[in-house]
Structures are given as C-alpha cells and as structure tokens.
Structure I
Amino acid sequence: MFFQEVVAQPEQQPEIGSRSIPILTVDGLRFRDLNRNERIDPYEDWRLSAEERSADLVSQMSLAEKVGTMLHGTVQFAEGQYDLDGTRRLLLEKHITSAITRLEIEPSELARQNNSLQELAEEGRLGIPLTLSSDPRNYLRWGAYRAAPVISMWPEPLGLASIGDLEIVRRLGEIVRLEYRAVGIHMALSPMADLATEPRWGRISATFGEEPERVRDLVRAYVEGIQGGRSGPSYDGVISVVKHWAGYGAAVEQGFDGHMAYGRWSGFPGGAFEKHLQAFEGAFEVQAAGVMPTYTILRDFVYEGHPMEPVGGGFNSYLLGDLLRSRYGFTGMILSDWGITEDCNCECMGGVNRDVMGGTPWGMEKASKLERYVKAVEAGVDQLGGSEEPEYLIEAVERGLLEEGRLDVSVRRILLDKFRIGLFENPYVSPEEALTVTSNPEAQAAGLAAQQYSLVLLKNEGALLPLRITGESGQTAAPRIYFLGVELDAAAVEARGLKVVTDPAQADLAIVRLKAPREVLHPDSRFGRSMAEGNLAFEAGQKDFDELASLAARGVPVIASVNLERPAVLTALLPHVRALFGDFGITHEAFLDVVLGKSEPKGRLPFELPSSMAAVEAQSSDVPHDSERPLFPIGFGFRYEGQR
C-alpha cells in the first residue's frame, strides 16, 4: 500500500541502527552513543525535542564541523559504485554531512551502497549521519519510454498539472517518500514552484505550468505527501526543498536558462512578480522544510519601491530576508542552488563550458570566492549547494567577516531536520525492503494510470479515437499500423489486435510520436547542448515534421502525439493529422492503450499553446498565458465523447 500511517516524533523506543557506534541502555531504553563518551548527551536522547537536541549538538561542534554542515557536497561514483575514498575525505576531513546522490541503480544495491556511506559517517567525532539528497527520480522523460521501471514512473510535473487532481499529486508525494526512505534518500530537491510564463524557457517540463493558483495548490499537495504531513517533515518523512525562489520562470533573452551566463536574468516587464511569489504559498502553508533561491538576477526590477540588487537569488538579501523570511515567515533552511560560489571564467561567461558546468555566481562574477561565501551567508543562505571548500567560511570567521553565531543559526536549522526525520537513531535501511517498496505493484499502477490520464486530446477529427478494431459484423479488422517514433515489439502490438507494417503504402493508419521542436543554439555549452532552446514551431525542414507530412500526403490517416516539454507551436502540424495528443511522459504501451480506448485521456493544457513564434516573441516573459490569439488556450482538452 502506498498510504501508510505517518510516524510522528517518537514517544516510545524507536528503532536503533548502528554499525560501529556503541549502544547505551538506560532503564530498558536504547540510545546511540554517537560521540562515544559512554553517557547520553542531550543530542543523543530521542526523548528530547529536535530543538533541544540540535542546540546541544551545535554547542559541541568545532568551527570546522559547523562549516562542513553548511556545505552540501556530491557523492561521486563510477561504473555504478560510489567513490568511498573520496566520500571519506568529504565526511571526515571536510566534515560535510549533506550530499547529493545521482547514482541510479537497482534499488536494493542502492540501499546497500547508501548504508556504506552511513558507516563512514559513523566514524566522525560526533557521529552525525549523512543527509542524502536527490533530484527527482520518478518522472518519465523522453527517450526512456522502454526502460523497465525499478521505481514507480509518473508523467513529468506538467502532466500532473494537466490532470489537476490534488489527491493524485499528494499520492505521488507519499509514494516518493516511501521509495526514497526505503533506499536511504532523505531530501528531495523538489518540487519546482516556478511559473512557466516564458514559453521558450528550457525547464518548463519540470514545473506545474503557468497558472499561479494551480501551481500553488499542486505544490502544497506534493510537499504534504513527500514530507508526511502539513507540519513539516515527519519522523519517516523526506525533507522537501522547494525551488527556485523567485521568478526563475520569467526568463528573458529568448528564455535562456539561468544555469548559463547568457541566461542569467529574469525580467518582469508585465508587472507580474507577485504571481511568481503566489506560486510558493502552498509550500509555506504545509511548512516545507527548505527553499532554494533562483540562480537568476531580477534585472532592472523595482518591487514595492525597493530596487533589486543585481545579484543572483542566493546573494539577494531582500529576496531571502525581507520577502522570504519576514513577509512569508519562512523559518526553514535556505539551500543555494549548485555552484554559486564557483568561478565563471571568460569562456564560461561567453557560454563556453564544454565538459563541466561552470560556476553560477551571477552578479558576483568578479568577486573572490571568499567574498561570494560571505555574501551568500549574509544574504540568508544556510547551506551552499555543490560547495565543498570549507576553508573560505573558516577564514571568514577567523578574519571577522562573519560571526560564528551567524553560522550557529544556520547549523541549527540544518540539524533540526536530521533530528526530525530520525537519522540520528537509525540512518540504515533494509536492501530487501527497498526492493519490495520500490516494486510495489499498486504504486506502479498508479504511475501508469497518471501517465494515461495526463494525455491532452487536442484534435479528434471524425471521432477517429478511440480506435475501433472490430467491423460492423463484429469480426476483428486488425488495422495495419505504420509506427514512427514508437518503439514496440510486434508481439505487443498484435496482442492488442493490430498489425505492424513497415511500408506506409500498406498502412491503414500511422501512429507517430514527436518531441516539441528545439534548437541547439549553444553547442559549446554543456547545459546549452542539453537544454531546450530556440524555435517552438513545427515547420518544413524538420525531419520529424517532414516525415509526418509525407505520410499525410500519401493519404495515410495520422494519429500523432507531441511531447510538450515546452509549449509547441502546432499551427503547421495540425492540418496533417486526424488526431493529436499532447503528452508529458508516457510509455509506448500505455499510449497505445489510450489510442485503443483501454484508458481515456483526461488532461487539460497546463499552459496555452501559441499560434506563432511572432506571438511568442511579443508576449511578456513574466505574465501567464498572455500570447495573442493562442492556438489552444490553457485548460483546453477534449474527452473521447467530444466534451470539453
């Protein structure tokens, strides 16, 4: 079952897990002797509140240990194995106790390897467990549609927004919570509460769309599910870091993304900044544990009479202090996005970083690393993402540039969540249980159903769909199908009553899957090569478009689906298809079942689809659904019975 009772802070003996750390027994109760001093310190006593325990632990920490707590490193790996020597240096020499894992392997093996990291953490002077974070793992991305799932697979967040069902999104959050904790992951660097108001922006697929109220509500539901309640992370919860505060989706300069120097600005020519703040309110209502600031500079922007300093969100004291802390009362951890303290040299500033990601110190490019560390902490950042150089914060305190008491405030916030989710009692997981939880058939069925529900039916000429495979006499007609962009075994197709043909001239129908148009405008940039940029419009000269148009010109009826990672301009495509879907991540088998009516598309567009690139270029980067005469408005979507 994916709904399980949420575990509150323990009032009775919690499960204790250790490898080398001694266990103390007092009055029949068991405690981990984390610092090995043969007595129960307040921070080791699970009967005390998380606040009391974190205060005690901070009082015992050295400056180096506090600084390490404020850095969020990366667990390196190669060929499916963690680099344990490198991680040992990270944990025991640099005292870093939070790190991202990007290792994606079979769940029971991931659980075993995550346990090995906790064994290393036990060797630290104070026995502080490692918080492992992860970017989203459960979304079905283009190109992975045939992969056998090892966890439940769901449509991208845009697909969840197209369904619009808060209970489904809350259920996803709960499933992710169970799967993450089962394999030893404790922090989700998600969800994105950014509004997708600039259609050309390359990260739209990871958002909940462009309608502020809908984004607010879906974010609330997801955070509630993944943290395990409405009052912050529960004892068996996952820490949610909501991102990117604020205005990241209002990308200027053709929608280029803030990972790159050429996309380091957001802009608000339409005066809609308040809507971008509104999208985060649901996260605050259920006490999201963390917030990640935007990379971008809010360019030439004055808000409520206050000119925004031209620095990225992680350096912006007004954005983090006046707005996030004071106006919204946020008391959790602020975790910077990755690389804001790193250098971006002349090549990097010119969009050239071929093999590695350059730094993202926007507005602080000419500052020293020391100055960036100080600026970020003074602005309100508690933990620095991707930073693994403790010497700068140590120097800042020793030179009087930062007070050690300021670090104590951040360290307490970071430790609070470790205590709240039970890491100090048992950071270990069962590899056998990890496999059982992640292969839960109910969870996988829920993800599959969401993939199908998220499809948006944009055109169904002559009620072609759902496709009927029996004639008037009741005999099976076995339509002959030509597939383009669909990878299915002939046996899987024939089991559904269809026949595969490889010659379009022999086909009764063509079923085609395409990706929304994109261009490679920055081939010398690691992120630029992978990020969706440029033209959104289907047009002659594009390989996929030309092949589809050729099928239609031969008289073959075409059923098509476009993966809407961005709001594609479908104007030229529409006349060539009899039926058209927008999709946000769905397996080929699940898609075919919707075509055949075994499941019904229930999605509504989470953004509008513009009618032309001229309309895209004329809209404001910050205003939701404001293009002139969109081809399909936000919220559009047919049902098979023809009802909007």
Structure II
Amino acid sequence: MFRILQITILLAAILISSAAQSQERDLRRAKKQYEKYEYIDAQKTYLQVVEKGYKSADLYKNLGNSYYFNSQFEEALQWYEALITTYPDDVEAEYYFRYAQTLKTAARYDESNQNMEKFSTLNADDQRAQLFSETPDYLKRIEFQSGRYDIKNVAINSPFSDFGAAFKDDTFVFSSSRDTSMIKKSIHQWNNESFLDLHKASYDKETGTLSKVSKFSGSLNTKFHESTAVFTKDGNTIYFTRNNYNNNTYGEDKEGTNRLKIYRAYKTAQGWSTPESLPFNDETYSVAHPSLNEDENLLYFSSDMPGGQGLSDLYVVSINEDGSFGTPENLGTPINTEGKETFPFISSENDLYFSSNGHLGLGGLDVFVISLNQEEGKKQEVVNIGKPVNSVRDDFCFNVNETNKAGFFSSNRLGGKGNDDIYSFIQLEDLKDFCETTLTGVITDKDTGELLPGAQVSILNTNNEVVYSVSVGEDATYSYIADCEQEFFVRAEMDAYVTTEELIRTPNETQNQQVSIALEQKVKSADIGDDLAKVLSLNPIYFDFDKAVIRSDAEVELARVIEVMNEYPQMQIEVRSHTDSRGYDRYNMKLSERRAKATIQYMIDKGIGADRLSSKGFGEENPVNDCKDNTKCTGKEHALNRRSEFIIMN
C-alpha cells in the first residue's frame, strides 16, 4: 500500500512539473510573438495560458496591448480592466491612459475621465495630462464642432481593410488588403489579413462616386505592405509607404523587426521607376504616411524616430529643387504629444489635418486640424473636427478639396463593410470659433464681507432649469463654463440669509465673467440711533436735483423699511433728509425738510402710522464727501449727498 502511495505522489509531481514547464514554454512563446508584433498569434497563446488558470500583471498588460495596438478596443478594455482591478499596485501611469482610451470606445466617458485623472496625478508633466486638466469640457467642445459634415460609406469598400485617399487625375488611389480572400501565403501576423497593396478606382468628379477597382501598379506593389500614397500635381511623382523591402531585399533591425519607410518613384514611358528609399529612412525606426504641401516643397510624415515626443510624431522636411531633402524637423508642441500623431494631410489653405490619440477625442484616433499660417497675436490651436467624421473608434486619412469642400476619410467604426472603410464627405460648414464664458464668483455676507462657505450656488437657464449647482467650499467660490451670448440666473442661498438671484448675459467672446453675490442676513440686530438704511444694506434713496418727489428706484428701498416697521409695530423712525451744496443754504434746508416730509408721507400712504414717524431736514450741512460750497464736483458726486436716513428712535 505504501509503495502504491509513493508511486501516485511521484506521478502527480511529474504531472505538475510537466504542466508548469509547458506553461513557461507557452509564456515565452507568447512574449516572443508579442515582441515581434505578431499580435494575432500572441493573443492565441496568451489566451491558452489564461484558460489553464495562469494570470499575472505582465500577462494582462501584454494581452491588453496586443488588442489595443491592433485597434481591438473592446477586447483590450476587458484585459486592462482585469489588470487594474486585480493588480492595482503594478499599474504604471500609461495603462491608466490606455484604459481610459478603451473606456471611451465603449462611450463610458465618466469612467474614462476618472482614469485620466489618475493618469494626470501620476504623470502631471505629460502633455496629454495637461490637455485633460486644462480642458475638462473637451466633450462639449467636440460637440460644438460636430454636425459640419455629411458622410457616406463608399461603394468600393470590401470586407477587409480599405483606407487612404490620393488623387492622380481622375484616379482615386487607396490601400487595401482585399486579397485576403484569395489563396496566397502573404498573410500579416499583426492582424491576420493579407498585406496591403495600392489599389485604384475611377473617380467621377461630378458625383464624387468611386467605381472599377483594380491594382494600381504591379511595379510598385510587392508581397509586403504598400499604403498611403501622395502624388505631385502633375501626376509624375509618387511618395508612398512600404515595409522596409526594396530590390527584393527585406530589411530588419537587430531585433528582427521590419519597419516602414517612405519611397519615391517617377512616372516614365515604361511605367513607374524603381522606387527609391528616402534618405532619412532607417532600419531602426519607421517613417510613413507622406503628404505634400500646396507648393510641393515640403513633405510631412509620421515617424517614431529617436528624439520624438511620443509613440509617433509628425515631421516636416524640405524638398530642394534638385529633388534632394533637408533635415527632418519635429513639428513639436502643440501638435505632437506623448501619444500617437499620424496620417498628416496639408490642405490647399495650409491647414494640417492629422489623427491622434494623444489629443482629447471621442476614442481611438480622432481627426484634428491646426492652421499652419502664423497670424500675429493669434495662438495656434489644435481643434477636434467633431462628429460624424470622428467616432469612438479610429478615424484617419482625412483628405479635403478646399474648392468644393468634398473629401474622404477612413474609419474602423462599427457598421462598416470591413475592418477599415473609406467614407466620402461633404463639408457643410467651416470650422467654428469656439466661445465660452467662465462664470466665477465669491459668496459673502453683505454686512461683514465675510466668506460664506457652504452657500448653495445654482445657475439656471431662461427655462428655469438648473444647469449647475454646487455647495461652495472654504474659499466660498464657484466656477461654471457657460455658452457665450446666453442669459442665465445666478442664485445664491444659505440658511439664515435672504436668497439672492442675479440675471446675467454672457459676452460674445471667450473670457471670464465675475458674478459675486453678497447675501443679506434674514435677522439683524439694531439699536436705538442706528440708521435702518445701513442695517438693511439699502441702496441710497436719491432725489433728483431740486426735487422732493419719491423716485421709482427709491420706492423699492422704502418698501423694505416699511416691511420691517410692519414686522416691529413698536418701532419709531426719524427720517433725516440731506441735499447737495448747490443752491442757497436756506433754500437747501427747506428743500431737505420737504424731502423728509415727502418720504414719511409716502410711508403713511403705505399704512405706517403717522405717530411712528418724524422728519428732519439737514440741508447741506452733512455731506458724505468733499462737495461743499465752491467745490468743483461731478453730477454723480453731488447726487451722493441727496439722500435720506432712517434713524431708529425706540
């Protein structure tokens, strides 16, 4: 029996050891596939390991990345979520960013913003973090630019990847992996599709329709990737992206990775010349997605060459008259970020359109634009062009004809025919100047000027709907970003204070608007001899020059005095009236007496007993400023002295 037990334990140990060794082999194989960008194979191997019960932070990171970099955002979301939930102590800042990006593709923007806040806390110097902190209303800004395009999925799309837009006369040139359905060996292990080739279609300039698809050029297409072409206006020169493969030579870096390069070829009588690799290409990094400016003396492109800011940056290089090139220059801030900037396009108006996941977008790559025309006093600003061009997934290869406002872009959004589809569009409206007003203010006690922490501030629209509400903190301040040229009510309320509301109209240009509110206490203490006008913080009761008639603005203030006297029926008031120094002293004394009597008569007429009121005129004897006899003062300064006081007598 003991012998049988020994054999059983030994067999179990052998099986456990064998399973562990098999698991280690699978992990090594998966990592090798992942590092060679063979994402489809890496996913299969990692998933096999997961099914056997193994899990780790590194496994979840690599599995999530293999989907993320392949634009399979739903699957990436699953594994990033598992990583952050299971191994929170092993999460670097970049994974909060990627998790936030994948949450956007599921339209879970609140959760995305929460993770961007974590990313910003851990990586405050990152431009992506700064953009997020500086523009918390980025979704509002995107919505502001939305609706300016009418888009349509073009007829030539296949069930595979179709993207890009370049024109040569009446020919539309694009990239496609539509050979995937054919029996051939050239399958890319990144996404399990055929390698891309350049294709062409007939373009009807009148209707904007595409038809009659065929391969563009047998001399330019190879068994590896060709994509994103651009032609000179005469159609005799083409720049395009290809894997590092030329003259039947396949190039790799030290790790065995084949990079992308930009090639140039010329139209000849026999067809296209043998493509030449541009001199700033390199075995160790990728250079891709060329675009020419209007004068065709500048070439824009994307690259992950050393010295850049992010995963890929945008660069520009000059093209000399002899066809040689200058030194590539990084476009820098504000265009490039620590994320990915790619697929540049320069319009005839010198606007740079490009795709980015580093700038604030809806999810995946979004299309952005910035004017390269330097205008004095105007800040260059990167703007998200909005929906429907942009979606929660990748949107790229934007190309527009500024003359007829027609163009094309590509996207892997849901509802398309293939993995990437080409969309045509008509631009209905130009980019709009974004305008917003930041309403700020502080809530204080009207009498003491002290801050009122805990006061409730609400902002209501003209439909009396609350659009913002906050309980102010220790600094008693609030801040709200509002649309320009709109009316709002700003309301402040707090226990023991009178609720106060102000109607404001925001200006027609972006700026800050200060709307501070001083709240008045509902119950105030007052002693004999106090001026009820000061106790109640009344606005001064002014009289017109040489008049003793109660003005309409004075009626509002007198109503508050009357309200207090009705609440305290034993209170007696002496109304004291003052004039300015203009006129004779004796006349001003009589005028002030008439004004005092006019004031108490108004209050008697409103129901206050005559026995509770008395009056006294002081003429020009007690000015509140230096406007005495023979002193030069403005009309407003004299008006300050034409006033009434309400002295509590008992």
Structure III
Amino acid sequence: MRPLTLTLIVHDHQPVGNFDGVFQQAYDDAYAPFLAFLEGRPAFRLALHHSGPLLQWLALHHAEYLQRLRALVDRGQVELWGGGFFEPILPAIPEVDRRGQIRAMADWLELELGRRPRGLWLAERVWEPGLASSLVAAEAQYTAVDDAHFVAAGFERDALWGYYLTEDQGRSLAVFPIHRELRYLVPFGEPAQTVELLRRVAEGGEGRIAVLGDDGEKFGVWPGTRERCYDQGWLERFADALAAEPWLTLRPPGEAIAHHAPRGLAYLPTASYHEMEEWSLPPAAQARHHRAAELLEPVFGEAARDLLRGGSWRNFSVRYPEANRLHKRMLHASRRLWETPAEDDERWREARTRLWRAQCNCPYWHGVFGGLYLPHLRSALYRELIAVESYLAPAEPRIQRGDFDLDGWADLLLETPAWAAWVSARGGRLWAFDDRVGLWNYGDTLARRREAYHQQLHEAEVGAAEGRTIHGAPRLKEAGLAALAQAVDRHGRDAFVDRWEEGGALHEWAEVGFAVGAGGEQGLTLTTPEAEAPALAKRFAVDDQGMLGVEYTLRSERARQGLLTVEVNLGLHVPDAPDRFVEIEGVPATPPNFAARAHHAAVRRLAFVDQWAGLRLELWTDRPATVDRAPIETVSLSEAGAERVFQGIEVRFGLAATLEPGQPWRVHFRLAPGRSGAV
C-alpha cells in the first residue's frame, strides 16, 4: 500500500452578535468535547481555526479552554490557522481591512497562544483571483479552498490529491483542495467508509495528500451530531480506524507542505463551494441548475455537478437589497475612516475595530443557515456600523447626496449627531433610520420573498433531522410554514411607502422615480408630477425640535377625493415580550405586543418601546389617521429546519384627503428616537 497523508482542518466559528446562550451551547456540545477528544488522542494531529468573535468569547468565559489549546499547540499536535479576525468575506472588504484583519488575528494568536499562523482560513471559502497577493502581503503562506474551485479551472478530480501554487502580482501562495467526498462522509458515514475512500486514494498514486476542511460545529452542534460523535463514540471509532492503517499519516498543513512538493501551478476562478454557488442564484435559476444536474447525471454520474457553475457570492447583494445596503454602508464607512488614519488615537482605533466587527460575513448572505434572515445578527452589525458612522459624523446637521447603496437610484443622507435618515429617490422611501445614541437602525427589516427551498416545505416533516447532513431535505420547526411562505412582498419593507386610492383605482408610488429638488442643510424635497394620482412632494428635514420631519404635499389641477396610505415598516425584532410594546396616544395599545394585528382609529401619536434595550421611537402625525399594524414574518432555513422569523412591524396610516383644484393638501409626520427606562 502506498503511503498517504491525511490533512485535517477544523474551523470553529460563532458570528458577531450571536446570543451568549448559543455560544455556550456550542461550547458544551462541540468545542469542549472535541478539545477533550484531542487531549486524549495525541496522535490525532490537525489544524484548528477559531474565528475572532469565538476567541474573544472563550477568553472571557472559558480561559481554561485557551490554556488547554495552547498545550496542544506546544506539543505539536495542533497547528493554528489564522484568517480575517471577525470572519469577513475577504474579497468583499477593502484591501486595507483585509490586511488589517488578517494581521490582527495573527497578532492575537501569537500573543495568547504562542504561535503566529502560516495558514489562513477563508470564510466560506470564497475565492477571487486577486486575493492571493492580499494574503501574501498579510504574511499568509497557504490556504485551503474546495475541490470545486479547481474543477472549475479545468482540473481533473484525480489530480487534486495534493496542493498547488497560485500567484497574483508575482506573490506566490500554496492552496490545498478540500475534498467533497470527505466533507460529506465525516461524520455522517461510518469510519470504515472513510478509510476505504482513503485506501482508494492511496492506491491511485505516489505522494498524495487527502484534505478535509470543514466546520467544527458538525462535531456536536448540527442536529444529532453530539450524540453521534460523543455519546455513540463516532469520533473515537474514527480515530481508531485511522490509527489502524500504517500507510496513513495524519499531518497538519504546514508539515504536509514540508513533506510533499507542490503539484504545479493553478489559477483558480471566482468560486466557493458548490452549495454556496447554488444558494447565490435566484430561485428560478436554482431550479434550472438542479434540473440540468438531473439531466446530466445519467451520463456523467457524480461528475454532473462539476459541469455546472452557480453564481458568485457577491450575487447575494443582488438577491437581497437588505444585504447590499449593509455592505455598501460598510464600504462607505471604511473609505471615510481610512481617509484620515490615526493609529495613535484610541477613539479611531475603537472605530476601526467596530468597522471590522461590522464586516462579519454571516448577515450578508443566506443559504442553509439563517444568516441574513436572523434579525439579531443584522442588528449586531448595524450597531457596530452606526457607531463608526457616529464617530465620523459632523457636529451639525448636514445633507449628502449620492448613490450610497449603488443601486442606480439617487440617495439622500440627512444626518445629525443623534440620528441619520437614508432616503432613496425610488419611491421617495426611507430605507434606513438610525438612532445614533441607541445604535439601532429602525429600518432594519427584511422583505418576504421566494426561496428555492419553499417548494419543498409542502412535503417536509415537523422535527429535527437527527444525525443527518444539514444539506439534506428541510424539516419544519412548526406546522403551517408552507402556507406562510407563499406571501411575497412586491416593494420591499422600507418606510414612507405610499399609495393613492380613488374611485376604485389604486396607484402606488413605491417604484416611481422622484426628482430631487434643491434644499438647504436642514432638508430636501422629492417630487413626482400629477398623473393617475395627484402630484406628490415629500420633504425630509430636521424639524424645529431636532427630529426627523416628513411632510407630504398633494396637489391636483382638479378636485379629488381619495385615500392616502403611508406604510412605515419598522425593524423591531421581538414579537411578544412584556417589556416591548406599542403605545397609542401615550398608553399601551390593545393588544400591545409588536407582533399583534390591530386596527386603531383617529390616531395622531404612536410609540414603539423596547425597555430591555432602552429604546423608544415616537411617530407623530398632525392629522388623525387610521392605523393598521401587522407583523412582518418570513420563512427561512436554519441548521434545525425551516422556521418562522419575526422581522418587524408593518404600520399603515390611512388618511382621507379632499383636494381642491390647485390647492395643497398636507400632512406632517415626525420620527423621534429616544430612550426608554427599564421595567
């Protein structure tokens, strides 16, 4: 039997903003027992990568874990891998932040664990060709991507049992291919199946390396894997099975490179793992992709998927405008922060760290995990980003114009030290409203939209998929989700989204392009002319009390009588809790909870109160209006199955309007962010 090197890379990660209880549960179920397994198996050698948010949590809550990990590093069993400290998608952030985050991680590991990493874990294995020079400039020597990257470049799978060199701008980097067969077998197949696969690899040629790189959460966090890996002894049996084969040697990546020559030069295209490339496609394209694979399988077998390419990770910014806005605001803040770097200024350094925290990848995309669909992850990144923008904000109110989210529509940014309003000429909509004191974006909602997996919910079962790969068929966390998933929003979930009803006809301004007029430092007016509906002017301004005023002016050349509906969607993310409630005219509404459906008549004043977070948003109008409120609920996938997620509150103001020819009809709204006392 020819000798074979097996190289294992385990990646442990928890995102910025995840609940402390989730960190602790993952620690109890996966990280701690896996470390204990390694301590009892000195010959089980591998590379470990922990993301920065997880390292910081461990240092605060389980410092003994880091001490034990350092002992494994010192005895040569564990090779430390670095990466971007807060787990960003490196190609999606500015070059200066790429290098900064990589070096920050290397510095941390060297200080706390005694070794400076040479290997680098790529978040979600998202690769773009120009990345090699960035990584080498940040002192990385090697990384790992999926075999799919190499297959997309034309490599045969049988040529991927080793590592290759790539380069950009003459800077050379070693790259390991991670093998799909191993990812799918471990820990879901029996150890003997993995050994048999490795035996076939060894028999195929001299000097081969088999690489498994994957999430550490599959050893305890994924449904059923704690029982499988530890209670049922899968990990111990796996280690025994590997140790029983004298032709098989476990070598960490650095040692594998020292022991083996590179197999040649490789230039890899923009890519990620197969599943990620599929998830980045719109649902119809995903369906075509799967259909094409089905048609190719009778001829090409498992190689059918190798003939197909999905989308780029960046396409999530096209699929989800909410992710795009977060991303483009991050880029805007980074550019402004680095215009005047001040490494010796503590406030500047804090702003830089918060910027890097806002680059954590999880809320920027969605696949089999919650990701973008999880409000607590989005709000955590907005909290960091708003803090950076507040640091950069002027002392006096100002207005900036530009296309801040790069969607082709003009935007306005009206900002004060206390709040910021982001307005699009598309529909004259408010797409973000930041409380800069409370570090909260009240525009942080998510629209309901079709997802490819929604079609499978009709046949899905309620319950967890115990001990099965999370890439299998979805499960339901409650009944009725298939019906709920049918609801789709046409216009997104912004604020001040308007329509006009008159004589049985409905006109919507949501997709209308408004002209941006002149204005001063305190406000600007957006207008659209009369057509089927009256002419509409919307002025966003700092009012006389320093709050955001939104004034509507309707005009018509003829007499009209109709209903103006103004929809305000608010990112408040706890559906039912006694310390989160709605007030109407200064008293708790009936019912008071955020997720309630209710109709209220003759309303002038509302408030949305989160006593736990100390937030209060008051919303006033100077004309009595009917108010209808309803929950915004989406259906998405998580590790445990399909679930209902509360994304915020829809508030609809109904205002009867009688217009005289040539005379303005006005209504004024005011948004006032403030503080709320504790319960």
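For distance in nm of label points 7 Å out along Cα→Cβ at positions 352 and 368, which structure out of I, II, III has the highest calculated value?
If we compare distance in nm of label points 7 Å out along Cα→Cβ at positions 352 and 368 over I, II, III, the biggest value is for III.
Just checking, which of I, II, III has the largest value of percent of Cα pairs over 51 Å apart?
Answer by largest value of percent of Cα pairs over 51 Å apart: II.
Where is mean count of other Cβ atoms within 10 Å over residues 120-127 largest, in which of I, II, III?
Structure III gives the largest value of mean count of other Cβ atoms within 10 Å over residues 120-127 among I, II, III.
Only the coordinates and a few stated rules stand behind these numbers; no lab work does. These figures come from a predicted structure and were not determined experimentally. Cβ atoms are built from the backbone, for glycine too; each structure is taken alone.
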